[in-house]
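Colleague: What follows is a set of structures to go through.
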Structure I
Amino acid sequence: MFNYRQLHYFWSVAKAGGIARGAEQLYLTPQTVSGQISLLEEKLGVALFRRAGRRLELTEAGRLALSYADEIFQVGNELEEILRNRQEERPFLFRVGIADVVPKAIVYRLLAPALELPEPVRLVCREDKFELLLAELAIHRLDMVLADRPLPPGMDVKGYSHRLGECGLTFLATPALAARLEGDFPHLLNAAPLLIPGEESVVHAPLLRWLRGQDIHPRIVGEFDDGALMKSFGQAGAGVFPAPTAIAAEVAEAYGLVPLGSTEVIKDRFFIITVERKLSHPAALAVSEAAQKGLFNSPDKA
């Protein structure tokens, strides 16, 4: 049986940065804490700490153990809170993984309906690479993943893709930059400085193909995995950049930009991925229904 008291001693020392400080917080002697951690290491068959001069550093195994300990004691605290306040109204957890290429403004617009449910909701958002989030979903650490693509075929993850909707792209620029561009859209993009989403984005390749097909050759001055960073560069006048048409007006107003034109040839698509074939989580249902009736106004489902 795993000794959680020893794990707690290890966790306290790792958080405190040393045996003496950790022992002080635990109201124990350093010898007691050190001995219990040694027993834990002996049971696990790995070293959790190593000496670095006068300091203790976590080993690779120690860092892994600490990440799990963080989650274990967080869940324990939540359990204690729930049991202590079980007679009171309490929020239910809605754990959402967000692929890091999904625009933040889209994320907020999609998830906001979950916070408007009659039942109180505690929204927990985890942003990461798509594949890592799917792994978390597979072991039920997430209720759903919000992404710009469906579940890829052939992945060793049992899940189902639920399409939220799609929209075209609108190109935005500062008024000063827009005034220097010549011609009508889209040809005004020819030789213009352009900021584009990075290769991880599903619109990266279609955008470049569309430009070539239109015989338009912009001067690509930046590629960005982080959409918020791309908008900041655009706001500073570094170049024209595309945004999902569904939020283009909102982005233009927030960043002081003007729209240059739109295309429906390139589509930004958005999905939620769950382990359920049919959505049942109330918050996930609220997200799906609001997206299809409001933000994207599309009845289609994947």
Structure II
Amino acid sequence: MPLAAVDGIKLYYEEAGQGLPLVFVHEFAGDYRSWRPQMQFFSRRYRAIAYNARGYPPSDVPEDPKAYSQDRAAEDIRGFLDALGIKKAHVCGLSKGGYATLHFALRYPDRAWSVVVAGAGYGSVMTDREKFRQDAEVTARKFEADGMQKAADLYAQGPTRVQFKDKDPVGFQEFYQNLASGSARGHALTLRGIQMTRPSVFELGDRMEKCELPTLIMTGDEDDPCLEPAIYMKRKLPCSGLVVLPKAGHTINLEEPDLFNRAVLDFLTAVDAGRWTRRNPASQTGSAILPAGMTR
């Protein structure tokens, strides 16, 4: 069983293919298996690697609540690269993994060729933050009191998951079964340590403006909590692009694997060719019509 030692914690991973490393960082309701369509596709061109975060067996599930935080999740990406002897990689994260990838990019831009930040932003809208924290605590208690099976029944029916269920009942059932096989304790600790305490995307503007790392931002157009944060990230990250998938919810890499893979491949191809550049300042004159030099 491949395990990477990261700060005293062992993280399970799988890899396939050869070439530049491409590391996948999973969402709260997923694990390394969530990236199966991407592993199959990108291992033809890259050294594709997917790992389980702490709290997700067969990775370790530390009992100390202090072992779970947004900073720790970003540091785990860095530590994982160190453990595998990888100096630099493309990093692709979804939701919780997208948040971790964004923080990793802001903290260690020299360790990545590029980043994909997909489905990130839950709990960021300031007027919704307290309600989000309350809902996260209710969900954490559900995991603790009812166990993984019943909690998964609840979580999988969320308002940004039903799109997946409607489109692909077979794929959704596999997603649900994988979720239900996880650790209730690990999920509760993750909710309280990361989701309930992480900063809003809107609090990271100054840091994002200084980040020159090629970034692809992705979201589904029915993933309401992530729409405004995605647009904000696009406006703040100077080397970013934004993809919005139509009629799509939160689990976009599984819900729309072909569209997701194509968008990411086009992005990586441009980055690898040196063709993913900084936004042209002439596109930001303060006017919807007038070019630079003609505005007052």
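Where a number appears in this text, it was derived from the coordinates with a stated rule and is not lab data. All of these numbers come straight from a predicted model, not from anything done at the bench. Cβ atoms are built from the backbone, for glycine too; each structure is taken alone.
Colleague: Which one of I, II has distance in nm of label points 7 Å out along Cα→Cβ at positions 76 and 108, as calculated from the coordinates, equal to 3.7?
Modeller: Working: I: 3.7; II: 1.3.
Answer for the origin of the read-out: I.
Colleague: For mean projected area of the Cα convex hull in nm², for residues 204-283 alone, which of the structures I, II scores highest? Mind dumping the intermediate values first?
Modeller: On the way: I: 7.6; II: 5.6.
Once mean projected area of the Cα convex hull in nm², for residues 204-283 alone is worked out for each structure, I has the highest.
Colleague: Moving to a separate point now. Determine which structure produced the value 0.50 for FRET efficiency 1/(1 + (r/R0)^6) of positions 92 and 180 (r between Cβ atoms, R0 = 25 Å, to 0.05), calculated from the coordinates; the candidates are I, II. List each step's numbers first, then the result.
Modeller: Details: I: 0.00; II: 0.50.
Attributed to the structure labelled II.
Colleague: Quick check on the output: 2.0 is distance in nm of label points 7 Å out along Cα→Cβ at positions 172 and 196, derived from one of I, II. Which one produced it?
Modeller: Details: I: 2.0; II: 2.9.
Here the read-out was taken from I.
Colleague: If percent of Cα pairs over 23 Å apart, for residues 60-219 alone comes out at 58 when worked out from the coordinates, which of I, II was used?
Modeller: On the way: I: 58; II: 44.
Matching structure: I.
Colleague: Supply the structure label, taken from I, II, corresponding to distance in nm of label points 7 Å out along Cα→Cβ at positions 156 and 252 with the calculated value 2.4.
Modeller: Details: I: 4.9; II: 2.4.
Going label by label, the one that fits is II.
Colleague: When P(r) over Cα pairs in 5 Å bins from 0, in percent is calculated, the result is 1, 5, 10, 12, 12, 11, 10, 10, 9, 8, 6, 4, 2, 1, 0, 0; to which of the structures I, II does this value belong?
Modeller: Numbers: I: 1, 5, 10, 12, 12, 11, 10, 10, 9, 8, 6, 4, 2, 1, 0, 0; II: 1, 5, 12, 17, 19, 18, 13, 7, 3, 2, 1, 1, 0.
Answer by label: I.
Colleague: Work out which structure the value 4.4 belongs to, where distance in nm of label points 7 Å out along Cα→Cβ at positions 236 and 276 was derived from one of I, II. Working shown, then result.
Modeller: Values: I: 4.4; II: 1.9.
Traced to structure I.
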